[in-house]
Structure 1
Amino acid sequence: MQVSRRGFVTGLAASTLGLAATPTLAQAQVASGEGYVQAARLGGDVGYVVMDARSGQVLEARNPTMGLPPASTAKTITTLYALETLGTNYRFGTWLIATGPVVNGVIQGDLVLSGGADPTLSTDHLGAMAAELARIGVRGVTGRFLVWGGALPYAEEIAKDQPVYVSYNPSISGLILNYNRVYFAWKRAGNGYQLTMDARGDSYTPTAYTASMQVAARQSPLFAYSDRGGKEQWTVAAPALGRSGSRWLPVRHPTAYAGDVFQTLARGQGCPLPSPQEAKTAPVGTVLVTHASQLLPTILQDMLKYSTNLTAEAVGMTSSTVRGLPAARGRSGTAMSRWIAAKAGTQAIDLVDHSGLGGASRVTAMDMVRVIAAGQPMGLRNLVKPFKLRDAAGRNLQSQPFAVDAKTGTLNFVSSLAGYMTAPNGRELMFAILTGDVDRRRRTQDEDRPAGSVEWVKRSKILQSQLLMRWGAVYG
């Protein structure tokens with residue numbers, strides 16, 4: 001990037017302010033964006049654009065057309081895609097379907113647990129469905145217990161460039177339970193450990209019989225995974241356990257997992273079922289019980305707040321399905337990239353997924369601001385959460401001088417921020433800040449927390465606050 005002599009001198013002046021700290025508004029007026037970037041010592045690349053929300057005028061930019069991983073800021077695109085495609089009144093559904101009549105409490109045929117790609121379905125929801133099945137008098141079946149997850153194309157994981165054991169990278173299916181995660185807990189018992197794998201909710205804690213765990217006498221890897229005949233088998237390194245603890249692990253066979261859990265819950269309600277089998281085709285029959293999700297905007301708001309990757313994949317792939325576009329992992333991301341190009345005039349967005357988890361996705365700061373602008377009339381600012389400016393230590397400022405509502409995104413050696421800000425004088429601005437050391441990320445992509453990544457992301461987030469303070473002072 002070319003830096004003018006004026007920018008260089010301003011950068012030197014800014015360095016005397018102590019760029020490790022978030023500046024005051026008065027200090028930010030004499031500092032330069034380039035000075036902040038250089039002081040952050042990130043390595044890699046930094047691109048940003050700030051735009052006047054009313055006129056669309058670009059007020060300041062650095063590497064505006066450089067493609068960088070968007071991380072979870074990609075979820076803003078998925079949000080707009082889902083809102084336009086599915087609508088604000090859309091709810092995901094999960095159904096219990098009988099293929100024959102119920103006679104004296106027994107289904108004369110099969111019972112099918114049919115998923116409609118609800119990303120928020122929980123064990124407690126399945127427990128309520130089992131209780132409703134019992135309430136209407138169903139006590140068994142003459143046929144099979146089937147599980148249908150074909151509403152979305154199956155994928156073993158969201159992204160290939162993540163450690164095998166991270167819970168935010170589970171499988172994708174049309175039947176999703178507990179974000180396709182299983183709960184692993186351990187407690188020291190005698191000379192060994194008591195291990196449990198369950199599908200816990202607030203009201204129910206059924207054992208997950210589709211997954212098992214064993215302790216291995218090794219230093220690394222922390223977890224190892226194998227699939228033996230559909231049974232998910234995990235081992236954990238003994239030195240990592242300590243006295244007790246727990247964590248969620250990803251599920252790779254979601255339909256089997258959901259079927260196993262529902263069979264246990266139904267048995268507890270006095271309705272024993274055969275072992276679950278995966279249905280090969282969409283079920284046809286009488287709907288006995290329905291669970292409906294919350295409305296789509298609530299799901300999207302939670303997705304943006306908690307950055308749930310599987311929710312993004314479910315709503316994005318469902319949107320592609322409804323549009324009649326390819327919905328498989330990767331292909332659905334491409335379809336959404338083409339949609340946003342037509343919708344917002346973006347020129348270089350290339351997404352491999354809907355969540356931003358895959359490190360191969362690329363956006364530019366200029367295109368991300370176009371997304372933010374397209375989201376303005378669709379209510380995107382009301383869905384993203386308020387952003388807290390940070391001080392020199394990376395802590396939230398005690399007093400925030402202006403409002404910022406934005407989506408964050410974080411991967412190892414990648415940090416992004418895109419959204420809206422109201423300057424101190426009331427001027428509305430839109431912005432995107434992308435930072436990434438792509439080569440360093442690639443070298444450490446199989447590690448959960450590689451050395452130096454946490455500190456790198458912390459410096460990037462401080463830089464983001466410094467830039468926002470500058471724009472609030474200079475353009476507000």
Structure 2
Amino acid sequence: MRQPSLSRRSFLRTSAAAAMVAGTGFHSLASAAESKSPNELLDIACIGVANRAAENVRGVSGQNLVAMCDIDDNYLNQALKQYADKKSNRYNDFRVLLDKEKSIDAVVVSTPDHTHAPASMWAMQLGKHCYCEKPLTHTVHEAREMTNYAVKHKLATQMGTQIHAGDNYRRVVEAIQAGAVGDVTHVDVWVGKGWGGGTIPTDPPPVPKNVHWDLWLGPAAERAYSPVYMPAQWRRWWDFGGGTLGDMGCHYIDLVFWALKLKYPTKIGAEGPSPDPNTAPLGLTVNYTFPKTDVAPAVTMRWRDGDHCPREINGQAVPGSGVVFHGTKGMMIATYGDFKLLPEDKFTDWKAPEQTIPRSIGHYEEWIKACKEGTPTTCSFDYSGPLTETVLLGNVAFRTGGPIEWDAKSLKVTNNDSANQYIERKYREGWRI
């Protein structure tokens with residue numbers, strides 16, 4: 001049975017919280033600090049509870065989990081049983097959850113990419129703090145909208161790039177910014193995954209009784225259910241995900257953004273197979289150009305994934321996924337867990353700079369603390385929004401079939417108007433942010 005459509009306008013109108021949206025009652029970081037002491041527990045709603053989402057639920061499980069939402073009843077039942085002591089209210093439709101759970105302080109959004117923005121934006125419009133999985137959004141336009149809204153209304157936000165809280169990334173950032181390899185002029189980033197390929201099923205089976213397929217589609221165009229999309233294969237499909245770049249770009253390019261203080265690229269080109277209108281490629285190369293920052297000159301960055309991944313760079317064997325910073329004094333190979341300066345004989349006497357970036361209290365803990373006390377997070381939407389835009393622009397360049405020139409201020413591709421169709425998207429009735 002199809003779920004009834006609920007438009008954004010009627011959602012806000014029927015919610016008592018609409019008065020907050022129409023007036024000045026947004027939960028700012030300051031008001032959060034006034035209403036919650038460090039020892040009080042947050043009232044959190046979890047939108048998405050299984051697979052990747054299960055880890056996010058666990059990460060905030062020390063708080064009050066007042067509501068859980070998932071389109072799969074089996075997943076929802078399992079999560080409610082696991083956290084039975086929380087006595088969480090159950091929902092299949094996050095719009096209904098947001099309408100009814102008026103007293104929640106915050107939401108954790110762990111849905112597929114195409115519903116990140118509707119769930120997160122509607123929650124923020126009701127004054128709720130927001131933790132959202134990576135990539136922050138499905139489109140560039142959504143990323144900018146969510147970034148601007150969170151900053152304007154002083155909401156505590158965090159994108160789910162959990163590796164950002166690791167010690168190794170901090171040591172890499174300190175070393176690069178201290179000039180370990182000199183001025184960085186080029187960076188290689190690669191990930192040995194291949195989320196791509198596939199054809200639309202022609203003989204779809206019935207929708208399982210436990211799956212609310214219409215709610216899973218959310219803002220995406222209607223199509224028949226098939227198990228080829230769930231639980232993770234949706235990443236291959238443009239209507240739902242962004243391929244390998246969309247999946248992993250925010251994790252690995254994050255290190256480059258942090259170390260070089262990057263924000264928006266000015267030019268993006270992509271190489272790969274002929275673009276498919278439905279699915280991402282099995283391998284992709286994207287070349288980005290960034291303007292200079294206060295810690296780096298103008299820099300180029302090359303992303304490669306799937307069957308485009310390198311086995312060596314500059315004659316040096318490299319791991320399956322990683323980052324190489326190319327500087328005027330040498331290069332650094334970095335992964336999630338370690339880094340190496342090359343050529344090794346040149347850096348035998350190298351000493352790491354003083355540690356200036358403090359140890360993280362934990363990725364989830366940062367956000368929880370921010371919700372309660374107004375403290376900053378390291379992956380707030382004003383940082384992770386531009387990072388997400390950069391990642392998604394790589395897919396725009398690929399689907400356009402040629403280099404694009406990007407005007408970040410106007411949010412437009414200036415050299416190829418046809419590329420702008422991929423900056424925004426059409427929403428199914430009842431799902432527009």
Structure 3
Amino acid sequence: MNKKWTAREVSLEVLTKVDKEKAYSNLQLNQALKEANLSRVDANFATELIYGTIQHLNTIDWILQPFLKTNKLESWVRSLLRLSVYQLWYLDRVPVHAIVNEAVNLAKKKGHKGIASLVNGVLRNIIRNKDQIRFPTDLNDVKRIALEHSHPDWLVERLIRDYGIEEAEEVCRSNNIAPHTSIRVNPLKITRDEMMEKIKEELGEDTEVLPSPLSEQGIRVKGRGNLALTHWYKDGYFTIQDESSMLVAHVVDPKPGMFVLDAAAAPGGKTTHLAELMQNQGKIIAADLHKHKIKLIEEQQERLDLHIIETLHSDARKIKEQFGQVFDRILLDVPCSGLGVIRRKPDLKWVKAETDIEELTKIQKDILKNVSLLLKPGGILVYSTCTMTTEENQKIVGEFIKQHSDFRLDQQIANVLPKAINEKLDTRQGMIQILPHYFDSDGFFISRILRIK
């Protein structure tokens with residue numbers, strides 16, 4: 001990639017690949033930023049343009065549609081128009097003339113005068129008519145939320161069914177807000193207070209550093225800079241992890257000296273958290289189906305100076321062939337639809353289909369049934385997902401408990417959860433569902449299951 005590319009050129013390149021090749025935006029963005037050599041300000045702008053355009057995709061297309069004489073546009077032209085409309089509609093700080101001029105120049109550079117003329121005409125027409133563009137007032141709740149907050153109809157319908165209209169709209173609204181960075185301090189190397197002081201001193205007053213309300217190891221960081229590039233990260237002082245995700249290991253509540261299984265462990269964020277809570281004493285088997293991801297777990301263990309994690313390449317459904325009823329604790333963070341992390345991966349809204357959920361539930365049931373055989377009587381199994389569908393969460397766990405009389409949900413889950421969770425959520429069933437707007441964190445489901453005999 002040309003090192004003199006602008007933020008908008010990088011954005012157009014990434015958005016075109018996402019549209020044309022169904023590539024993952026976060027992976028494409030990381031690669032593009034490495035090659036483009038943008039300043040920090042331009043890299044942040046490109047990131048905002050890419051994620052913002054994808055977040056608001058169907059609203060942008062609705063705005064564009066009346067001003068297009070044809071839908072037969074090349075992918076890069078469609079992406080350029082979407083990128084420009086995002087700026088016109090959602091970014092007040094960018095001058096209108098700059099948006100149009102940059103779009104026309106990009107069209108000339110990548111195409112020809114005819115395309116540049118089309119782009120110029122469409123954008124100027126939208127600008128002239130902007131005050132007249134209004135969402136329809138006669139839409140039902142599903143259609144209205146889907147259009148105003150840019151989500152697919154099927155997902156809005158499902159959220160309304162499970163949580164009601166108000167909660168569904170809050171979920172969709174929060175999914176379009178850029179997440180802050182959160183880190184999990186490694187208590188074997190540094191305290192949370194010490195780490196917060198170091199960040200404040202080095203990154204300056206522009207950076208907001210706050211303790212997480214969801215984890216004693218968590219810190220919220222709002223401001224500039226990529227913390228993964230710092231020497232603290234490389235030296236193992238912290239792990240970058242969402243606060244909802246941090247809760248999972250706390251609910252497992254492993255003790256030093258225990259024998260623990262993380263049955264679907266890659267890339268290793270929760271595995272290493274378990275090891276930290278065990279004070280690096282005992283043993284963790286970290287298994288994963290994907291061989292190339294095993295290395296990620298091993299790299300994290302080495303970076304954090306941990307040594308109790310033993311990796312295993314295995315399908316979670318077949319681990320029972322290698323172990324008996326031997327584990328004190330089991331973490332089962334199963335493959336899921338991932339709808340709780342849309343804030344971080346906005347493409348999920350558009351690439352996931354409702355039919356995916358049905359396929360996933362079959363796998364989830366199978367994994368839970370087979371892995372549960374490895375838990376000792378008196379042991380604890382935590383089933384968790386980063387999604388919000390009842391089919392993948394409450395229904396899976398409820399059905400398992402009904403079919404297995406030697407297991408029950410742990411109503412004492414409140415004892416291993418922070419005050420903020422206990423004040424907001426009902427923990428009496430032994431499971432919790434976090435929605436993104438509750439704590440400005442990812443959507444997560446966590447259940448705690450006891451083996452009683």
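Every read-out reported here was derived from the displayed coordinates using simple, explicitly stated rules and does not represent laboratory data. In this text the structure is predicted, and so the values were computed from the model without any measurement. Cβ atoms are built from the backbone, for glycine too; each structure is taken alone.
To which of 1, 2, 3 does the computed value 18.1 (mean count of other Cβ atoms within 10 Å over residues 346-353) belong? Walk me through the numbers on the way to the answer.
Values: 1: 20.6; 2: 10.6; 3: 18.1.
Structure of origin is 3.
Suppose you compute distance in nm of label points 7 Å out along Cα→Cβ at positions 66 and 306 for every structure in 1, 2, 3: which one lands on 4.4? Mind dumping the intermediate values first?
Numbers: 1: 3.5; 2: 4.4; 3: 5.5.
Attributed to the structure labelled 2.
Match the computed value 2.9 of distance in nm of label points 7 Å out along Cα→Cβ at positions 138 and 258 to one of the structures 1, 2, 3, and report its label. Computing distance in nm of label points 7 Å out along Cα→Cβ at positions 138 and 258 on every structure in 1, 2, 3 gives 2.9 only for 2.
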